[in-house]
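None of the figures in this text is laboratory data; all of them are computed from the coordinates on show. Here the structure is a predicted model, which is why all the values come from computation and not from measurement.
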Structure I
Amino acid sequence: MKKVILSVFAAFALFSFTALEVANWSLDGAHSRLGFTIVHNGITNISGHFSNFDVKVSTPNEDFVGASIEMTAQSNSVNTGLEMRDNHLKTADYFDAEKFPTLTFKSTSVKKGKGNNYTIVGDFTMHGVTKVVTLIGTNTGSAKNRAGNDVAGLQITGIVKRSDFGVGEVGPGLSDEVNLIADLEVAKN
């Protein structure tokens with residue numbers, strides 16, 4: 001009987017350790033996109049993305065509750081499909097990429113929402129200004145990649161106001177609100 005109790009205790013201890021073990025996830029850049037949309041003249045969505053970005057995720061659980069999520073984009077890699085506009089966005093009128101080379105987001109809280117959704121609160125830094133923002137994360141699924149490693153899909157969305165970060169003049173041309181969208185595939189290390 002004593003051996004059975006010890007075996008059960010050992011199995012429970014091993015299970016508890018495994019369930020609480022931190023997992024680190026890295027970005028699969030070939031299957032991910034970090035982008036945005038902004039309304040032009042009140043009628044058209046203009047889309048763009050950052051060609052050079054990285055995402056790191058650490059999870060303390062089997063799901064993403066309590067995860068640490070860090071996203072970094074190189075501001076000079078902005079791409080809207082129009083070189084003249086991209087070059088203007090890199091100037092001091094907008095991102096000021098020479099002075100502020102990165103945009104960053106670091107989560108401070110990830111809580112479970114309905115279904116596969118999460119509320120992600122964190123510090124967003126753009127143009128040298130840091131503000132607390134709330135984003136919505138959706139776990140879009142999990143699978144194994146070709147190498148047999150665990151992969152997960154995450155879509156992270158939210159809205160930031162350019163005026164909060166001193167990026168560009170707010171006027172009739174471009175809306176103040178920018179919709180952020182990250183379609184991410186991360187692989188467990």
Structure II
Amino acid sequence: MKISDKLKQRAQGLCELCTTGEASTAYAVSPKNNDIVENEVALCTTCLQIIEGKEAGNHWQCLAGSIWNTEPSVQALTYRILYELKDNDWANEILTSVELEEPVITWAVSAFIKSPIHVDSNGTELQNGDTVVLIQGLNVKGANFMAPKGTIVKKIHLVADNPEQIEGKVNEQTIVLLTKYLRKSM
């Protein structure tokens with residue numbers, strides 16, 4: 001992604017990881033996107049190529065400096081790279097030499113956390129946007145109606161932190177449904 005003037009100015013024109021190469025790319029640190037510059041890190045071509053899979057060699061030893069950067073996005077990306085390399089003594093030493101804020105560490109390790117898998121009553125995996133059918137009549141709490149067996153719920157949304165729940169619209173109301181009471185419609 002093209003680097004913005006604001007990001008280039010923050011990085012003083014240099015890569016925020018190695019601080020030797022010219023900053024040429026704005027790299028959004030997942031799971032966040034590039035909607036604000038605070039989610040991005042200015043990278044040189046070399047660092048970007050290594051992140052995308054090129055052999056690093058000793059290049060990442062430069063992270064001993066970038067872990068101390070004041071920008072949370074730079075800290076998170078640095079921590080993430082070092083965490084992947086923690087079996088190397090030098091990387092583990094850098095990781096243990098700094099105490100980062102908990103939100104930065106959470107952001108960094110989010111790349112290694114797998115999202116829970118949502119499955120219907122038959123064990124079929126569910127995805128956002130799927131259509132499901134209720135296999136049992138459900139009394140909807142907080143709303144004065146019952147969703148009968150066979151009700152079709154279109155364009156569901158998975159509840160991110162609970163693999164046993166989805167959200168969907170029934171009678172024009174968004175409600176939470178338990179996955180054990182529905183099956184995916186093919």
Structure III
Amino acid sequence: MMRTGLYPGTFDPITLGHIDIIRRAALMVDRLVIGVAINRDKGPLFSLEERVAFIEEECLALSAQTGTEIVAHPFENLLIDCARDVGAQIIVRGLRAVADFEYEFQMVGMNRKLDDSIETVFLMAEAEHQAIASKLVKEIARLGGDVSKFVTGHVNDELRARFGPQIEAARAADLSKV
């Protein structure tokens with residue numbers, strides 16, 4: 001029987017922390033589905049199509065290295081329904097800190113009530129990735145900071161392209177005040 005895992009998130013943008021969890025999760029299953037949440041409430045910086053493309057590009061080498069099929073799958077329904085839709089036996093969740101655990105613990109309880117045949121597996125982020133959060137990466141990039149330690153080169157380039165004009169305009173405005 002093929003073991004399928006689902007690793008859900010918004011991935012806006014995908015970070016080195018996400019890639020670390022994907023790499024490690026891929027070693028546990030035959031097929032890993034990266035569930036890309038369509039979460040209009042969060043107001044993503046990157047479109048769904050861009051986020052899926054980032055995942056596909058970043059996971060190509062991981063798939064070859066691990067021998068695991070890794071696919072991106074957009075979803076907008078309940079996580080447990082998405083897991084059923086893709087045939088996942090496990091949901092993979094990454095944890096960075098204790099605060100993550102409290103929320104995830106509640107989610108597991110609810111998901112088990114909805115379908116107790118689907119297990120949730122937690123993977124702790126590697127120490128060097130524990131502070132990385134997409135929200136913070138976007139904020140640092142928006143303010144002109146260097147995010148190259150948190151994302152791949154391609155994602156870094158995309159963030160700089162997205163925020164570059166905004167950063168230059170802000171710098172020009174600051175210089176005009178001097």
Worksheet item: From which structure (I, II, III) was helix-only ellipticity at 222 nm (-39500 (n - 2.57) for each DSSP H run of 4 or more, over all residues; to 500) calculated, if the value obtained is -6500?
Response: II
Worksheet item: Can you tell which of I, II, III yields 14 when relative contact order in percent (Cα under 8 Å, 6 or more apart) is derived from it?
Response: II
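A value of 1, 8, 14, 15, 11, 8, 7, 9, 9, 8, 6, 3, 1 was computed for P(r) over Cα pairs in 5 Å bins from 0, in percent; which of I, II, III is the source structure?
On the way: I: 1, 7, 14, 19, 16, 13, 10, 7, 4, 3, 2, 2, 1, 1, 0, 0; II: 1, 8, 14, 15, 11, 8, 7, 9, 9, 8, 6, 3, 1; III: 1, 8, 16, 19, 20, 15, 9, 5, 3, 2, 1, 1, 0, 0.
Going label by label, the one that fits is II.
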